[in-house]
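Take a look at the structures listed below.
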Structure I
Amino acid sequence: MILAPAIVAAAVAQETRPAPLRVAVSVLPHASFVERVGGEHVDVTVLVGPGQSPHAYDPTPRQLQALSSCRIYFRAGIDFENALVPRVEKLFRDLRIVDLRSGVELRKMTAAEATAHAHEGDPHADCAHEAGAPDPHTWLSPLNARIQARTIADALIELDPPRADLYRRNLDAFLAELDAVHSEIAAALAPLRGREVFVYHPAFGYFLDAYGLRQVPVEIDGKEPSARQLASLIDRAKDAGVKVIFVQPQFPTKAAQAVAEAIGGAVVPLDDLAKDYIANLREIAAKIQEKFKSAG
């Protein structure tokens, strides 16, 4: 059988086309960043999957094995990485590790936001968010996302120079979208500047800081509040005219529900780890705007 030249050429091209770069990230939003810059030329492994909490995460043997085939790991600066990174550096000497906090102005956890919560199933493995410690949830500000996207692009270009122009074009398109959504959210939330936003876990500091709002966490020292602390939170919420408590899907709602019932408000889900990054930023802003509007 004689194959047509076009079929032969296509088969040869398929064989010679470089395989996608194997890339690892800690959290889903950073997977979104990598895919926006790398497009079809990256294959991304995410350590903390949907519905999981980074603060209770421990890598599985299968995930460690997946890291062995990756060219690069973009770390986020989350607590579990402090134990993971030295381990993978020793195991996988060819794995390049890039810190996505590089170039980002890190906000400090306030005394009210400071937490120190134990991993589920391991009460001795604390994840400390101490007062004055860097807030690890850097990705939630589109301004930080710009910086992190550039860091990702630089790393991909260094590993894969032939596709440099493609990565730069993808980066420019992503940056333009980030600029647009930032301007859109800034305009939408401008009337709320200075208002307090009650959340269960203090993950939204970078987002709220970017738009002049203040984060008030319900959990105290990484635990549900005591009766006295709960009463103080309720009084503060009433004084601020708050009618909604935002809770991430990975956390319990009992304490938030108690505050909400006492103020005649509601518990509303808000995700800091959604993969569809741009859509999630819009959703966070829309929920905050809507709940303040309905509260009068």
Structure II
Amino acid sequence: MHREDPHRPAALRAHLAVNPSFRSDLSGTPRPLAHVWEHTVGSGYAPLALRADWQGQMRRAHAELGFQHVRFHGILSDDMGTLITHADEPLYSFFNTDQIFDALLEMGVRPFVELSFMPWRLASGDGMVFRYKANITPPRDYADWAKLIRMLVGHWVERYGAAEVRRWPFEVWNEPNLKAFWTGTQADYFELYRHTVREIKDIDPDLMVGGPSSAQNDWIPEFLEFCERENLPADYVSTHHYPTDAFGQPGDDTLTQLAKSERGVLRERAVRARKDSNGRPLYYTEWNSSSNPRDSLHDEP
């Protein structure tokens, strides 16, 4: 039982004070509950996965909670050294990604590969996010981006084998529908997807590629219409889902936003997203009580 919090909005305190009632029909044939939450866990920023303490925590999360994949931002950011400038020339290094993926596979976890952010050498502008200055602009030249994708994914197939890499979902970017993560337009993102999926499928047509990796269940119909129109594969749909996405005002705390929410709206959005996915697997690659990493609710059972 939680101690009454005087800072909780009155509407939410009143709601919590009500004893809920429900009905359950036990006459039907029972079915096992699909543990969909075990598919993937999110874990922030790629370089953290090089740390021994992070790897110990991931090993425990896999053993105790059953997570099968892990997704993180910034595998292409300069801190990873995947592509940087050295003596005015491009320098490719996949050492750090190899160290991370070697450790994950050894513990029985696979990557859910978010292809982000833009290496500064390829960037068309100086838009940034996060303290590690991740570049969020489209590439100056999509051919250079395509070359990076070909070299990196080709390297992984050579190192780990096609049979293994076919079990890694490749997700193009992160939340391109938000200006905080993509300074380009929807058309720019679709162009990024076009070059990415073509390069990956040219390496191995059985590798899994999807998008639009959007916030708020957004861009799904437009993304699939684009893929159909341009004859581009989309093996799955990915999006993000937080109960605070559409409620309250900027700056409201999580409880205030939840108190202003409409009952059932999250389920309605998920049902619509599943319908919009048109039979493809639908992955919610980010979800939580809120998107705020400092949300105190994340530390409560």
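Values in this text are rule-based calculations from the coordinates and carry no lab data. Quick caveat, the model's predicted, so the values are computed rather than measured. Cβ atoms are built from the backbone, for glycine too; each structure is taken alone.
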Which structure, out of I, II, was relative contact order in percent (Cα under 8 Å, 6 or more apart) calculated from, if the result is 13?
II
Taking mean count of other Cβ atoms within 10 Å over residues 173-180 for each of I, II, the highest value is that of structure II
One of I, II was used to calculate Rg and Dmax of the Cα atoms in Å, giving 20.8, 72; which?
II
Where does the value -0.70, -1.25 come from, among I, II, when log10 I(q)/I(0) by the Debye sum over Cα atoms at q = 0.17, 0.27 Å⁻¹, for residues 205-284 alone is the thing being computed?
II
Which one of I, II has helix-only ellipticity at 222 nm (-39500 (n - 2.57) for each DSSP H run of 4 or more, over all residues; to 500), as calculated from the coordinates, equal to -10500?
II
Answer label among I, II for the case where mean count of other Cβ atoms within 10 Å over residues 21-28, calculated from the coordinates, equals 4.9:
II
